[in-house]
Structure I
Amino acid sequence: MDSSEPPFQEAYKTLFLNYTEAESNHANELIIVKECELPVIDLSRLELGESEREECKREIAKASQEWGFFQVVNHGISTEILERMRCEQVKVFKRPFREKIREGYMNFSAGSYRWGTPWATCLRQISWSEAFHVPLDDICGLGGLTTLSSTMEQFATTVSDLAQKLAEILAEKMGHKATFFKENCVPSTCYLRMNRYPPCPISSEIFGLIPHTDSDFLTVLHQDQIGGLQLVKDGKWIAVKPNPDALIINIGDLFQVWSNGVYRSVEHRVVANKKMERFSTAYFFCPSYDTLMQSCVEPSIYRRFSFREFRQQVQEDVKRFGHKIGLPRFLV
């Protein structure tokens with residue numbers, strides 16, 4: 001059978017040959033400063049008395065301000081759904097590479113399957129990973145025709161409810177109702193991304209996923225226990241200790257804009273692993289492309305813009321500079 005692996009080494013052969021000592025000196029940036037457990041928030045406390053409920057909400061808002069990341073346990077998504085999702089995505093990634101790159105594979109939209117970094121001009125710009133980045137419309141349109149699609153739909157439906165709940169809490173702690181999110185972040189505007197990080201022979205020089213911030217409101221991540229996720233805290237990179245019982249939540253660029261900088265969209269990355277593959281599934285809580293973004297308080301530090309304008313600017317910058325510039329483009 002044909003190989004399931006993307007042809008990373010062949011595609012980036014020139015970059016490997018041109019690898020310089022200067023690039024090698026940057027490899028020490030990957031060194032872990034320390035491993036740290038993210039704030040863990042037990043969402044079952046939302047169903048208890050008023051004082052417990054309010055304390056839980058305060059912890060969510062505090063973590064979103066200080067870390068931009070937190071973990072949730074007792075989140076309402078069953079272990080069975082999470083395990084089935086992991087099993088199905090492992091199977092789809094093991095299919096031959098020539099099948100995965102085929103137009104309309106699994107009836108997903110063109111461009112849903114992605115691997116590597118087409119615009120990379122040096123090894124530091126390569127993401128040693130492959131992914132299916134799928135609009136929820138694609139999944140719902142399949143009507144559960146396959147085990148994969150029905151599992152993805154079930155996962156997305158339950159995680160969507162969680163994202164709405166968290167957005168409502170964060171809005172409430174800013175003194176606003178969640179009407180904006182209920183009206184603009186409907187499931188059909190959101191995305192599911194299945195990620196696989198293959199073993200990388202030169203893991204000290206290459207990222208599994210290059211440093212970036214997320215271009216959404218919230219990301220809900222289910223990851224395996226291999227580890228590799230790192231984020232910036234107090235100006236230093238820290239490694240996130242995996243928690244088998246938790247989902248990871250992180251604030252995206254749009255929530256930073258909406259909150260006028262109160263909630264933080266934090267840079268994060270995935271380091272490559274020389275021996276082990278890693279899997280994760282991310283749900284991106286997004287508005288429609290026509291949604292106008294502006295701060296819920298004045299004076300705003302960001303100008304008004306549509307989600308479409310933001311995405312287009314990000315794509316242009318990545319192609320031109322090799323990395324995302326993001327929110328600094330939209331400051332007043």
Structure II
Amino acid sequence: MATHIVVAECRDGQLRRVSLEAIAAAKGCMQDGDSLAVLLLGGGDGEATASVSAAAGLLAQRGPDEVIVIDHPILGRYAPEVHLAALLAAAKALAPEARWWWLGHTAIGRDLAPRLAARLGAGQVSDALAAARGADGRIVFTRALHAGKALERRAFVPGAPTVVTVRPNNFAPAAIVAGPAAPICSLPFNPPPSRIIVRDVVRRASGAVDLAEARIIVAGGRGVKSAAGFAPLAQLAALLGGAVGASRGACDAGYCDYALQIGQTGKTVTPDLYIACGISGAVQHLAGMSRSRVIVAINKDPDSPIFSVADYGIVGDLFEVVPALIEEWNNGV
């Protein structure tokens with residue numbers, strides 16, 4: 001029967017939450033006779049190897065049948081050709097049972113998934129919001145279309161290989177399973193010659209919490225007026241344990257880095273709480289956040305489109321409302 005392979009991902013040595021969500025998505029689509037393997041790529045110096053071992057241990061507690069680790073120094077930094085070769089090596093080792101491949105809809109997942117699907121001759125589903133196995137044995141995936149205005153459902157028959165990326169924050173993470181942890185095994189890997197050599201990685205800081213996986217987001221638009229205007233938003237986000245985001249208008253105006261951009265041409269997020277400050281609510285921005293579970297809008301203009309999707313709206317000056325929220329939080333209210 002089909003084997004489900006979850007490709008786990010680490011960032012800065014920490015296992016990404018979406019990897020646990022992908023495990024839960026895969027487990028929810030399994031049927032009798034299916035097996036689940038988690039594939040973890042990584043490597044580098046001693047500290048990086050220790051991080052891979054720790055991540056593998058966490059994954060082994062989430063109920064897979066096995067955790068497969070490909071540990072090689074060249075995998076310490078992402079390079080498409082090399083990481084794809086590692087996935088193909090795993091596919092060859094698991095053939096012919098490997099059928100369903102699950103990745104997070106992250107920058108790396110979005111890059112690897114179509115490459116892997118092309119090499120395997122597989123179908124592909126990107127940015128899945130939900131997945132369930134139907135009574136006829138087919139797995140049905142739900143994804144958003146037309147800037148989130150419509151939902152598409154695609155059904156794939158068992159047997160044909162399929163590559164799936166799941167959107168962060170749409171599946172509950174796989175919980176720790178009682179009993180012995182799954183076995184962890186290593187897979188040897190001989191990297192092919194690569195035309196790409198990663199010399200260094202320069203990252204633009206976007207906050208302590210990853211924006212794509214944040215449960216709470218405080219976002220600012222042109223109404224923030226300046227880079228300094230993001231300071232109270234960052235303070236509120238820090239108090240709530242969330243991340244700071246922005247509309248494209250704020251990014252284009254130079255108020256913040258494009259790494260914070262949310263919308264059709266930026267990141268798509270699904271937090272539990274989205275606080276929009278000084279954001280008018282253009283359709284391009286709504287495409288990236290309209291599926292947030294609770295939306296709070298703060299805007300001086302009562303006719304702003306953002307209020308049409310907000311669960312709670314505050315008509316007022318964000319520079320008065322946000323400090324008031326911070327004060328209330330500090331007072332323990």
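Determine which structure produced the value 8, 23, 25, 28, 14, 2, 0 for P(r) over Cα pairs in 10 Å bins from 0, in percent, for residues 6-181 alone, calculated from the coordinates; the candidates are I, II. Before the final figure, lay out each step's value.
Details: I: 8, 23, 25, 28, 14, 2, 0; II: 10, 40, 38, 12, 1.
Value 8, 23, 25, 28, 14, 2, 0 for P(r) over Cα pairs in 10 Å bins from 0, in percent, for residues 6-181 alone corresponds to I out of I, II.
Here distance in nm of label points 7 Å out along Cα→Cβ at positions 94 and 166 has been calculated and equals 1.4, so which of I, II was it run on? Don't jump to the answer; show the numbers that get you there.
Values: I: 3.0; II: 1.4.
So the calculation was done on II.
Match the computed value 1.8 of distance in nm of label points 7 Å out along Cα→Cβ at positions 54 and 86 to one of the structures I, II, and report its label. Could the numbers behind the result be given before it?
Working: I: 3.9; II: 1.8.
Answer by label: II.
Any idea which of I, II comes out highest on Kirkwood radius over Cα pairs in Å, for residues 70-149 alone?
Evaluating Kirkwood radius over Cα pairs in Å, for residues 70-149 alone on every structure, the highest lands on I.
I, II: which one has percent of Cα pairs over 32 Å apart, as calculated, at 28?
On the way: I: 28; II: 35.
Considering all the candidates, the number was obtained from I.
One of I, II was used to calculate relative contact order in percent (Cα under 8 Å, 6 or more apart), giving 21; which?
Label of the source structure: I.
Thinking only about FRET efficiency 1/(1 + (r/R0)^6) of positions 38 and 246 (r between Cβ atoms, R0 = 35 Å, to 0.05), which of I, II has the largest value? Provide the component values of the computation, followed by the final result.
Working: I: 1.00; II: 0.55.
Top value of FRET efficiency 1/(1 + (r/R0)^6) of positions 38 and 246 (r between Cβ atoms, R0 = 35 Å, to 0.05), among I, II, belongs to structure I.
Just so you know, all these numbers are worked out from the coordinates, no wet-lab data involved. Just so you know, these numbers come straight off a predicted model, no measurement behind them. Cβ atoms are built from the backbone, for glycine too; each structure is taken alone.
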